[in-house]
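> Next come the structures, one after another.
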Structure P
Amino acid sequence: MADFKPKAIIFDLLTALLDSWAIWDAAIPEDENSITTGQAWRKHYLEITYGCDAYKPYEDLVRQSAKDVGLSPSAPQTLLERIDEIVPWPEVPEVLAQLKGLGYKLAVVTNCSNELGHRAISNCEKAVREMTDMKDFEFDQTVTAEESGYYKPNPKPYRDTLQKLDVAADEALFVAGSSMDVPGASDVGMRVAWHNHVGLPRWNERVPWREGKTLGEALGDVLN
């Protein structure tokens, strides 16, 4: 595979960098575990979000997805209350610190509200500072769906992030958390690496530039 050295790397947040799957399982009340799994609920939520286009309150989409799969209102309420418990995948802090040390601009674009998105971003940055030698780590730019006015895969959130970073699409690498981001980021001109940590199936026929079970595997030579 040919070398590619971007100027900037843009990440999906809640799947590519953070293990948000665990909290969806934990949010389901014990007496409702027979109704559905956290993964099934989360997959339905992703379908709703990626089909939404113009921004609607993120919290409403979480509640709608829970209702659609038969869960009571307590499940999404618990999920939203526990957003601060979402932590990065084990290798993520070291990889982010390494990328920053190599001089890459780093950004996040997330299908989330401003409040919850920035809380999750702050938790990720805090983990990097606490678990590595990079004590001043911060992302260079962040964009939420609420800020952009649209949910991915609408092109606007990706383009807003590129504009904030002041880089062209062909100078950036997008790291997807689900295959739904692959066509969205590709269509604005970015190469896409898919960090498929939980082994999700492809939901479309678009093939990423790279795919890996860990963030390091997904990035490949970009880390060198």
Structure Q
Amino acid sequence: MIFKGKRIIDITRAIKQGMPVYPGDPEPVIEQVCSIEKDGFALSTIFMGSHTGTHVDAPSHVLEGGTSADMLLPESLMGRAVLLDMKHSGGFISAEELDVAWKAIKPGEGIEVLLLKTGIPCLVEAAENFCLEENIAFWARDKGLKVLGIDAFSIENGKSLPLHRSLLSRKINIIECLDLELVEEGMYTFICLPLKITGCDGAPARAILIEE
């Protein structure tokens, strides 16, 4: 087995009815329409927004004519990752703060994925009190990153979404609402596979870490 002897960590938030969603997003509804007792098999309908739970933001989320979720290449959402614990930073994180944390952990060369453990819960009341600053896009580009992932609802608050636009226009993928609560700061292999939904602006995803 390719990962034999290595711990695989699921960092995906489970999708379920009643779960918190970003303010204004549709709440998921999961209903059984067939049962084993009645029909010989179980079947359910699932209704949810494209940015429910752990999800990938496609460029078409904020860029006119941008790439949709089904066109994202799997290799653009995999790679060697560094997870930084930024819980001490409070509600707003700048490129300067990230640079200090990055240098402290000394990740070396070949890092393609940055994951931020903010400790900001995926809750409605926390959504407006957290934001990554726009200058992070230039910092991420200079680091050669292709993925920025975070445990909060969104990388920024408000509706103009300048950081989304800056990152996605530079082909840096965004993954939000990861479950990093029990994961330690350090180096990992990261894999994220969004649902292949034609023409969609984003998609729920399964994300895992593999310890090095």
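> Kindly point out which one of P, Q the value -4000 was derived from, the read-out being helix-only ellipticity at 222 nm (-39500 (n - 2.57) for each DSSP H run of 4 or more, over all residues; to 500).
Q
> Another question, if that's okay. Figure out for me which of the structures P, Q the number 60, 45, 33 belongs to, where Cα extents along the principal axes in Å was derived from the coordinates.
Value 60, 45, 33 for Cα extents along the principal axes in Å corresponds to Q out of P, Q.
> Okay, moving on. Once FRET efficiency 1/(1 + (r/R0)^6) of positions 59 and 171 (r between Cβ atoms, R0 = 30 Å, to 0.05) is calculated for every structure in P, Q, which label goes with the largest value?
With respect to FRET efficiency 1/(1 + (r/R0)^6) of positions 59 and 171 (r between Cβ atoms, R0 = 30 Å, to 0.05), the highest-scoring structure among P, Q is Q.
> Now for a different question. Could you figure out which one of P, Q the value 25 for relative contact order in percent (Cα under 8 Å, 6 or more apart) was computed from?
Considering all the candidates, the number was obtained from P.
> If Rg and Dmax of the Cα atoms in Å, for residues 75-178 alone comes out at 14.1, 41 when worked out from the coordinates, which of P, Q was used?
Source structure: P.
> While we're on this one: Can you say which of P, Q returns 4.5 when distance in nm of label points 7 Å out along Cα→Cβ at positions 35 and 155 is computed?
It traces back to Q.
Where a number appears in this text, it was derived from the coordinates with a stated rule and is not lab data. Since this is a predicted model, take the numbers as computed values, not measurements. Cβ atoms are built from the backbone, for glycine too; each structure is taken alone.
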